[in-house]
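Pasting the structures here.
All of the numbers you see were taken from the coordinates with simple rules; none came from a lab. For clarity, every value in this text was computed on a predicted model and none was experimentally measured. Cβ atoms are built from the backbone, for glycine too; each structure is taken alone.
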Structure P
Amino acid sequence: MPELPEVETVRTGLAPVMEGQLIAKAEIRRPNLRFDFPKDLGMKLEGRTITALSRRSKYLLADLDDGAVLVMHLGMSGSFRVVEAGDAHLIAQEAFHLERGKKPQHDHVALFLSSGAVILYNDPRRFGFFDLLDRATLPEHAYFTRLGVEPVGNALSADYLAPLFVKRKAPLKSVLLDQHVIAGLGNIYVCEALHRAGLHPAKPACDLVTKSGKPTAALKRLTEEIRATIAEAIKAGGSTLKDHTKADGSLGYFQHRFKTYDREGEPCTKDGCSGSIERITQSGRSTFFCPKCQT
């Protein structure tokens with residue numbers, strides 16, 4: 001499933017094409033994806049201007065000029081691509097791209113913009129979804145009401161995390177994956193951040209808070225590494241694992257910088273560490289870590 005850096009990469013690719021454009025035509029080519037499409041979604045989108053394209057956690061949010069917001073989620077295999085009007089080629093064709101994201105039978109939504117560009121949403125597994133909500137009540141909607149802070153910007157800090165960790169005896173990795181704590185963090189980047197911070201994924205989260213409720217040096221270090229890992233991943237265009245591609249069809253390259261994820265049995269790359277990467281299962285998901293330098 002695409003994580004926050006991948007979704008942010010898609011947003012930055014789509015925003016210059018979509019913002020300020022009128023939706024001349026909207027084709028909804030099947031009744032549902034993960035959920036049913038809103039009733040008459042195509043009709044409600046046609047004639048509307050996209051005023052802004054933003055992101056909250058793993059959701060893409062297209063603000064419309066009537067106060068509505070088109071909420072889009074990529075699910076497991078969803079992807080967007082931009083095509084020129086009447087042309088089957090990508091606008092920004094690069095040497096590397098995935099053909100699987102271009103099979104027309106999986107193009108379930110098509111937005112024809114006033115500029116002549118066409119935005120196609122492709123989803124072979126159909127776990128993504130679209131919804132149309134009122135911007136004024138968006139924060140109270142079930143998708144967003146309990147989301148934690150973003151792992152970018154100044155909102156994420158050790159002081160913010162300390163009261164959320166203080167009574168949590170659950171494994172550190174599990175708490176970090178809780179979207180009510182930090183929004184948008186997923187398995188890959190939690191593994192990477194924990195390795196950078198030198199923290200064992202099974203360590204109780206409460207161990208990173210003092211008895212007086214203050215953040216420890218380890219929690220401050222972890223917070224910094226989470227922000228740094230996500231920033232680097234966004235800059236690299238995310239990670240290409242199976243289905244993810246950017247809006248122009250090209251690949252993200254952060255997977256070439258993985259220190260732990262999917263590197264079971266390989267030597268730890270941290271300076272001075274002689275350990276090897278191991279894999280354990282936590283809550284049904286693979287966790288990769290170095291038992292020597294992550295304590």
Structure Q
Amino acid sequence: MKIHLNGILTDERDAHISVFDRGFLFGDGVYELIRYFDGFGVGLEAHAQRLARSLALARITGFDALTLPELCADLLKANGLRDAVVYLQVTRGAGRIRSHVPNEPLTPTIVAIATPSEAIGSLEQPQEIAAITTEDLRWKICEIKTISLMGNILHLLDADTQSASEAILHRDGFVGEGAYSNVALSINGTLVTPPVADDPPILHGTARVDLLAAAQQCGIPTEIRRVTRVELATANEVMITSSRRFVSAVTRLDGESVGSGSAGPMTRALFETMRDEIVSQIAARAVPLVHAEP
């Protein structure tokens with residue numbers, strides 16, 4: 001496998017990073033994950049914009065997020081991939097000694113890895129998953145897509161012990177997001193999802209934006225507002241969004257069935273609309289539209 005390391009495509013066996021890199025020592029870095037179908041990067045411009053925002057908020061300099069499309073294209077070509085997931089990580093860099101506050105100018109460490117993934121034609125229906133609910137123990141600056149994911153991992157480990165694959169997080173009685181996804185509900189025919197600029201904090205998910213666009217296309221009423229734990233527990237449908245699978249159905253929550261216990265009609269309609277939009281963009285080789293953050 002070829003990986004991208006600091007501007008050079010190299011074999012994974014020859015890739016080396018200093019033990020003093022701040023990503024390794026402190027989790028001091030940010031990341032993005034981009035889904036490619038037939039060489040088409042879904043929401044690529046939106047990912048580049050979010051990466052730029054994360055870098056700015058983390059005060060990491062020395063990498064231009066607008067070079068993301070070219071970097072990904074070179075990486076996919078080097079690995080002979082067209083259906084793939086690209087993971088990019090930018091850390092603050094490596095100093096000469098371990099120091100909480102850098103005492104010297106640093107050059108960021110950039111790593112990108114491409115791994116094979118499903119073709120668009122294989123995604124015929126929304127994935128059905130089980131999830132748990134749990135109090136959100138992470139930090140509050142969720143707008144930064146940080147590599148410091150210990151809090152998320154602990155929540156997912158708890159979910160795994162209960163035969164679930166996601167943890168839906170809440171604070172003070174209100175639902176935020178999943179440990180790796182954004183959350184939306186179907187309540188009496190209306191799509192309801194928490195706002196990005198509120199408490200509990202949530203990530204500015206690119207798939208979440210696409211979900212809202214799909215709802216508008218389908219004529220589904222939408223509310224962006226705070227969501228209570230009671231609403232989550234009694235919703236007709238619960239869904240999560242992520243770059244990997246568009247929108248997935250949570251069919252079991254805390255061991256209880258959600259709705260009919262299978263993906264509901266709203267989730268299916270949104271999944272099909274999001275998938276078909278990507279298919280049309282692939283066919284036209286169009287640049288994906290960047291939707292304004294609601």
Structure R
Amino acid sequence: MSWDLPDSISIREVGPRDGLQPEAPVSVGARVRLVRSLVAAGVVDVEAAAFVSPKAVPAMAGADEVFAGLAGDSGARRWALVPNVKGAELARAAGADALTVTVSASETYSQANVNQSTDESVEAVGAIVEAAGDLEIDTVISCAFGSPYDEAIGPFDVAHIVERVQEAGSTHITLADTTGIATPERVADVITAVGPRVRLHLHDTRGTALTNAFAALLLGVAAFDTAVGGLGGSPFAAGAGGNLATEDLVHLCDGLGIDTGIDLEAMVAIAQDVGGLVGRPVSSRLANVLGS
């Protein structure tokens with residue numbers, strides 16, 4: 001069977017930030033070593049830390065120290081999540097190469113996550129862009145494939161948010177299935193509305209993240225967020241599962257002849273080590289199969 005698939009894809013590794021964010025705090029040194037091991041495995045985009053309140057997110061304390069520990073390293077673009085102008089200023093001063101900022105298609109989730117309405121979050125993007133200077137900005141739209149709060153979020157609602165944050169200066173757009181409720185049909189509907197030149201950030205709450213990634217590949221999407229070992233899960237959405245595991249997506253792409261630039265064997269080894277870092281087995285299917 002022949003499919004119309006991209007020759008290569010871009011993977012941004014979010015394990016050091018999104019993956020570790022809901023976990024018990026891990027030392028700065030261990031986080032720096034994790035980033036370096038991921039880069040050594042071929043990762044060229046990595047979300048290294050978040051410049052957020054350590055009281056609100058203890059696991060992300062020491063973001064400036066993480067970036068200081070990575071100073072001088074080459075071979076990867078180091079992203080930082082920022083919630084506001086202050087975070088953008090701190091990330092820029094710390095040496096971040098690019099920034100991610102989150103808005104939500106769900107009003108209820110937006111209030112729970114950042115204590116702002118969706119409109120307020122979208123309006124804040126412009127100020128963050130200005131504070132970021134020449135850094136690239138990726139706006140991540142949470143709950144882009146549906147809300148866990150019974151809100152009606154249609155594809156063109158998402159497309160309208162995409163248009164607004166692009167007008168505000170976002171250089172990249174990521175659509176996030178924050179609570180893992182997407183299906184291939186929902187993915188197709190949203191991608192049809194916004195176009196395939198976006199990044200997908202998929203969670204595996206219902207075991208469908210890899211299926212949704214394949215559906216997106218068929219639609220021409222060629223950029224994804226993933227986390228080593230399948231780490232992650234939003235602390236603001238009950239029951240949300242971890243991210244699509246990096247090694248699971250790389251394995252799929254290797255089998256389809258799609259270049260990721262990532263060494264699968266090295267990534268599996270990192271995923272197996274990550275279980276010791278967080279004190280529990282990781283959810284990655286491939287890491288568990290090969291480690292058994």
Taking Rg/Rh (Cα atoms, Kirkwood Rh) as the criterion, which structure among P, Q, R has the greatest value? P
Distance in nm of label points 7 Å out along Cα→Cβ at positions 20 and 188 gets 6.2 when computed on, of labels P, Q, R, structure Q
With distance in nm of label points 7 Å out along Cα→Cβ at positions 52 and 140 computed per structure, which member of P, Q, R shows the largest figure? Q
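To which of P, Q, R does the computed value 13.9 (mean count of other Cβ atoms within 10 Å over residues 28-35) belong? All intermediate terms of the calculation are to be shown ahead of the outcome.
Details: P: 13.9; Q: 22.2; R: 19.4.
Computed on structure P.
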If helix-only ellipticity at 222 nm (-39500 (n - 2.57) for each DSSP H run of 4 or more, over all residues; to 500) comes out at -6500 when worked out from the coordinates, which of P, Q, R was used? P
